[in-house]
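Heads up, there are several structures right after this.
Values in this text are rule-based calculations from the coordinates and carry no lab data. Just so we're clear, the structure is a prediction, and the values are computed from it rather than from any experiment. Cβ atoms are built from the backbone, for glycine too; each structure is taken alone.
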Structure P
Amino acid sequence: MKNVLVIGVGPHARRSHLPALAAGQREGLVGTVCGVDVLGATGVLTVFDSDDGPRDLPVTPIVPFPAGEHTLPNAVRQTLDGLAARRGIDAVVVATEPAFHMVYARWALERGLSVLLDKPLGVRANASTDPAQAGAILTDVDDLLARYDLARQHHPDILVSVQSQRRYHPAFWRLRGLIAEVAEATGCPVTSVQSFHSDGQWRLPDELLDLDYHGFDRGYGKCAHSGYHFFDIIPWLLAAGDASGKIADQIRVHAEVTRPVDLLTQLGVDDYERLFDGFAARNRYTEAELLAGLRGFGEVDAGISMAFTRAGHTLTLATLNLLHNGFSQRGNLAPAVALYKGNGRVRQETHIIQQGPFQALHLHSLQTLEDNASAGDRYAAGGDRHIEVHVFRNDHFRPGWKPYTRLGHDDLTTTVDGQLAAPTQQSSRRRSVHEFLLYLNGRRDRHQMRSDLTTHRTAAVLMAGTYLSMAHRFSGDSPEATLSLRPTLAALPTPVQGREVSVR
């Protein structure tokens, strides 16, 4: 059994990683689990207080340090080194604020420790306002890929797996299979993608300044909070059409965003005083003070247009709409204690994929209540555990195709390792952890892993391009960013044991 260190034991880790590690303990895949978090973090020094969590989770405090450090401060490094030695650590879960992902992943690779890296791979403070910081998002990823390659030369079994859970979601597996089938039959790649995600994170004007958890004060926002899932899933779906042989070599990106200062144009302080009894008494800021204080904050919403090109010609058009400021179920003046889940956050997600004249795919996952599993509404929005995929095919071109098929929750539920795999985000997160644990225990080969770091460079390009576009716009320059999809020499992985690793 492998011993695991969790770096960052906040609300996200407590909801997703720790229960999955506890399940690994029950299965005999995990030995001890310990954690570290910054000194003073709320609840850090308490044992995980749930029957669903690991047994006896000791948490060691570390001193805070600024984001953007290339290497860990000596005091933090010594704490982690000592903990890894005393506890016999075999692997690390990095579940911190995204701006700290890179520095902890580098530390783990230098010590030959496998890593389960939370999304996004990394982000830089002020990425939405400073082009240099936006471009460094990709530079950091290429550096990490080079370090991963070096670590594998000394430790051939080391693994960095990215917890991008939609790769573990049965509905997205089905989309990939349908795309691949038509690409093989027709030679047509995916030609259009429209993706939408809203999570209803409604923050009142004073909260935009005062609440920093999943906030905007570091100069980035939605695209780093949950947007990486979509920067990843779009190229992951496009790759299913690679049988066509038509693969993009460049990406053009244009992003328009809503920042916290824009929210005050939509609903100002006077509006909130009218909408919420007690807001005027609670709010410490005038609208002028809010406008001044919020300048330079990161994006709340983003509308992103992308063109995947090959030799200068467009292969695939993609639009990506990422919203915090969407339909919500918050109705209270005081924010809920659990800001990560709760506080009215409701997920609504759609993907519409066109494969030329041959196929259209629609995926809809729509919540109406913030805690659907316990609400008894069978995951809401009209139907039984609501998720559905609609498949349209050109049966006039190929009479053997069905012109329309609807796939619901039960149709998308499948079996993995003898267990039912439900088409939900939470179960998909836990499958990603379980796969990582299976690999650590020698029950998976590298080529079976769904989310190896080496397959994430295109997602990093899309994220860097999006932030470059935002930062150029903020600086008064043209908001279009053009980046190559060809990996740098530093990012190219070395084949291990005769196997090629895809960099798509």
Structure Q
Amino acid sequence: MSVQDSSRVSPANTAVGPAHRPGLILAFLCVAGFMTFLDVSIVNVALPTIEDELNISQTALQYVVTTYGMLLGGFLLLAGRLADTLGRRRMLQTGLILFALSSLFAGFAQSSATLIGARAAQGLGAAFIATAALSLLTNNFEEGAERNKALGAWGALSGVAAVVGVTLGGLLTDGPGWRWIFFINVPIGIIGALVAPKIVGESRAAERTRSFDVAGAVVLTAGLILLIFTLGQTVDDSDVPMGRIYGGFALAAALLIGFLLIERRVAEPLMPLRIFRRKSLRAANIIAILLLGTCVSLFFFASLFMQQVLDWSAVSTGLAYVPLALTTAVGAGVASQIVTKVAAKPVLLVGLALLTTGMLLLWRAPSDASYLVDLLPAFVICGLGLGFSFVPLQISAFAGSEEHESGLAAGLINTSQEIGGALGLAVAATYAFRRVAELEAESNGVPALVKEARTTVFHDAFLISAAFAALGLLITLVLLPLTKAKDAVTTPVA
């Protein structure tokens, strides 16, 4: 695998550092990115244990997942600008250290507030890691076949990480304990920050700006966090006044509108709105929100279903996801080959159709579900659907973009994925948990009736998740243009 030497570095970038070792560089950057993707899902299997130990209400559990995704998604674009100006390797090291320290605090958390706060700091660190690592990857590999291979490895790992996370989470929770799903990040992050200068050179954009749209990033993230928090309040165990709920929605809407106004007025906006003129990019980002809403909701609710309805252990729950992980990897590999020969749209249609089917199968799973009969077919189909969806979605996001817009396109699709996962879970949880109090009252504490009540709640969650995937399928069919891999710009420098 050959990479750019100093004589062929893009004029838009400057790079200094150790000699290029493409295999080592790719492995190092993929491990860094994999760690951030992994932490989106690794907590899911541990949630029932965390719920009991820290006394978190079931409706508030979603914040352990969504807070991470919100901070990661909300600051991706700003992190990319900072990396371009201050140095991509420097921002990668900063992110790794922040991620490691916040993971340490999460592991020692003794209350829900401390854990959720540490998850927020993790999300911020992950934003720096993800953008800097992707920027360094594209800056080190020459545009064309070599870069496409590197990006293929990055994309495959990001898709597989979600399902590996739930498997590893189960093993750690039933092994050394749930706190180790956070402690495991500490040595990886610190060692990564220390060895980074020996593996990858520093790089910056040649034309740098000292103007950062911090206001845009803060307002966007605050609006999204408030929206998710308010959605959770609608099904909170406590008696939340309706005025507070309506006020929360109104303030969230005001902040999001304020973000759009900021982007129209600042000289160098975080998200130039002109980028949405491109049909493929616009459709791909909408689909990404729905796809990740389905994906994150799948792992969150399937983990609870297996442990709280089927009474499985955390390790059994984690191992149940292994076929899903394998079929996701297989699907991504097959899709990577197919999209070089046909347009991305039909591949994505197949993926979303499979994902919708798999979620509908979970919707029909009974309270005494058999793994081989009820869950395994659904997991295999969902895995293939996810694998077939991630690759063409990335290609569609970059189709038709100009060279100078590639970084923005990369930031947007990653932001849409992270925000989509957090928002999708918030909506699914709000819909599913709306009847918890009513169903619990009807069950009168009878174990069999309690199990049926929980099954009903999780069925509602699977149904709304299937609706996300089905809506993504419809939008793909109607709005996404036909795009082949060769039409996409493959230089997503953050």
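Here are some notes:
- Taking distance in nm of label points 7 Å out along Cα→Cβ at positions 77 and 317 as the criterion, the top-ranked structure out of P, Q is P, with the highest value.
- Per relative contact order in percent (Cα under 8 Å, 6 or more apart), the highest-valued of structures P, Q: Q
- When mean count of other Cβ atoms within 10 Å over residues 109-116 is calculated for each of structures P, Q, structure P comes out greatest.
- At a computed -25000 (helix-only ellipticity at 222 nm (-39500 (n - 2.57) for each DSSP H run of 4 or more, over all residues; to 500)), which of P, Q: Q
- Given 3.0 for distance in nm of label points 7 Å out along Cα→Cβ at positions 93 and 213, calculated: source structure among P, Q: Q
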